[in-house]
Structures are given as C-alpha cells and as structure tokens.
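These are the structures in question, set out in turn.
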Structure P
C-alpha cells in the first residue's frame, strides 16, 4: 500500500501515547510492514526507549526511528514516505504546534483514552483539532481495569456521540511496561500473552482503517 501516516495524540499528558506508539510500531513491523517511528514530543520518552532498544536488542528489520522538532514534521514525513509503509508519530500533549502539525499530516489520528474524567475532557480538544485539520480519528481505550462496567458504559456513550472507537482496547497490564524496560514490544517479549493479543488486534484495526 502507499505510505500512510498515523499520529498518536492526546491533549492530556500521561495518557499512554508513547507506550502505545512503541508497542504498535513493533507489532506492525512484526507483521511485515516497514515502520518509521517518529518522536516529536519534547520529553523524548520514545527516543529513550528506542536508544535502550538499540543497546539491548540491536537493529530490527522493518523498524526505523527518528527524533526531531515538530516544525520539521512535514519534510520528514515526505522523506520517509519513500522508505516506509507506515509512519507512526508520537506527538506531544497540550495542543502544542508539534501536535497540530502531526495531526495535520496524519491519515489517521489515534487518541488513547483512559477511564477518567480528565482524559475524557482532554479528548475533546484533540478531536476538535483533528476535525479542524480534516484528519480521521480512532479512539482507543487504554489501561482498562480487569473489572468494572465503566469501559462498557463509556463505549455506549461514545457510540451515541458517533465518536470512532476501536473495538480493540488495551488492558491495565504490567506486561506493557515490563517489555519496554527490555527494549522490546510486548509482541516480542510475551507473544502469547493477552497484552500481545490486544496490541495485535489494535494493529489489525489500524491497518483496516488505513
């Protein structure tokens, strides 16, 4: 397929953008796609993880990485389209210019949402930004607890609002953090785990949306 750009964005910090981007990038490359991971978040958490990955894992076929200032997004995406199938951008919170540029360039904007009022309120700003840039969005429930009805209730509420919501959701699982500490994605470190199944399901849904 022609190269596609996916931005992971959320107005609120701590929503799990970097974790999602890292695991999704590894999963997609493991499915045979050439993935270019981009870090435009000034906190550079994805950069720190990828540097650890290089030390502990080494070079991975089909997965490349670049970190740069957000204003370079357009030119870097244009360059990467000649080499990658999927460009996956970890964007900063707080509606910064870099986040707006990433959303503008994206064929699909993934918005991770935790089950908290703060995430829900912040989500609205991200959705409005995507609407202004005419970018398609896909909400992903993140860190969903193993018990409780809140996730189901939230799904019903978002469906009524016609907000695009992924069928795949990510549970509140230690496997996600543990694998990152090893410089890996969960599909590599624990390929038979529920967490790996969740990431693969999300990867398949993202591909279908593209």
Structure Q
C-alpha cells in the first residue's frame, strides 16, 4: 500500500470513528445544543451578519443537527448541510424537511468547483488532525467561488495541541496559526474574533472565529 493510500485509509477510519461516536450521543447533543435558542447570542449575531453579507449558495460544512443550517436559510436562502454522522443528519432532516442535507466528508465535498458563495464551518475542524487541516482548507477553496467567504469557529488554545473532548481527541488553534494556513490555501482573513466564555455556554473553553475571503 502506498503512503497516499495508507493516509486515505487512516483518514476514513478516523472519520468513521468520529461519526459513530457522535451517532451514539446525537440525542444528547440535540437536547443540549441543537437549537438556536441554546446558542450564545454573540455567535448567532456573527453568523447572521456573515450570512447577510455573503451572496450565493451557502454550505454548512459539518452541520450537526441542522440548527445553523436553518439559520443560514433564513426562510429564503439556498443552503445545504453536510455531515458524517447519520444520526445528526436524520435529526436535521426530520426537524428541517425544507432543507437539503447529505452524508459527506468536509475533505471531499459533493459540490462543483467555484459553486458555493459561502461556507460555514462552525467547530467542524476540531477533530481534524492539524497535519490534515491544509487539505480541508484547500477543499473549501475549491468549492468556493472567487470572493466567496468562509466562516470558521474553533477552540482557542496552544496551537495544534490536543485535548480530551467528550467525543474523541480535538485540537486547539490560535487565530494567527489558522490565518497562516488560510493564506496558504488562497484566502484573505478579513475578521478575527477571540473571547472567553460566559456562564451557561455549552463549552468553557475559549472561543475563536475567523472570516476569510477566497482570493480570485
């Protein structure tokens, strides 16, 4: 087996493990964090502003139970959600039957080149091995139209350091480290956000967000 084939196999096995883990706890996640009403108002405001400023088709990459997908739809927008967890997708399709959801990896999105105006990847990279993040960002760049926009949410901490997430190993990032990878992938970072958590949020870990424009 070649090195590339071995990497592809390990990646597929890793994604299957993550999907199974999320499937086993999907009901819990939907109950505790599967509604916009349960989200921090600052996150809702940021994603809503980004949606309104981003023309074209929108993609929720790593959509979970679909609540952010529905916010992006806003009753009128062309939006799709993808995830690798079947239980999340079933919950999303049941709760939002007017929207389109698909079982797909963020490493191989089922969209044509330059066909999407904006991608929301809200904490969708946290389980991705840091060595594989550049390939995911390149895939985002592939499907984004020129001047398309990417909004990333992430946990702030020592860049690339792992921590024990409830599902499986996850990784911290700094805005500077992710911004460098985004630049390498053909993006221009236009907004950075980092903050501590407030009581009542789902996580106590510091929050970060980046908005980046796909350079033509």
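What follows draws every value from the coordinates through simple rules; no lab data is involved. Bear in mind that the values here come from a model prediction, so they are computed numbers and not experimental data. Cβ atoms are built from the backbone, for glycine too; each structure is taken alone.
Matching task: 25.5 is the computed value of mean count of other Cβ atoms within 10 Å over residues 63-70. Pick the structure from P, Q. This value belongs to structure Q. For relative contact order in percent (Cα under 8 Å, 6 or more apart), the highest value in the series P, Q is held by structure P.
Determine which structure produced the value 19.8 for mean count of other Cβ atoms within 10 Å over residues 87-94, calculated from the coordinates; the candidates are P, Q. Structure Q accounts for this read-out.
From P, Q, which structure was distance in nm of label points 7 Å out along Cα→Cβ at positions 103 and 135 = 2.1 calculated on? It was calculated from structure Q. Work out which structure the value -14000 belongs to, where helix-only ellipticity at 222 nm (-39500 (n - 2.57) for each DSSP H run of 4 or more, over all residues; to 500) was derived from one of P, Q. Going through each structure in turn, the value belongs to P.
Out of P, Q, choose the structure whose coordinates give distance in nm of label points 7 Å out along Cα→Cβ at positions 127 and 183 equal to 3.2 when calculated.
Considering all the candidates, the number was obtained from Q.
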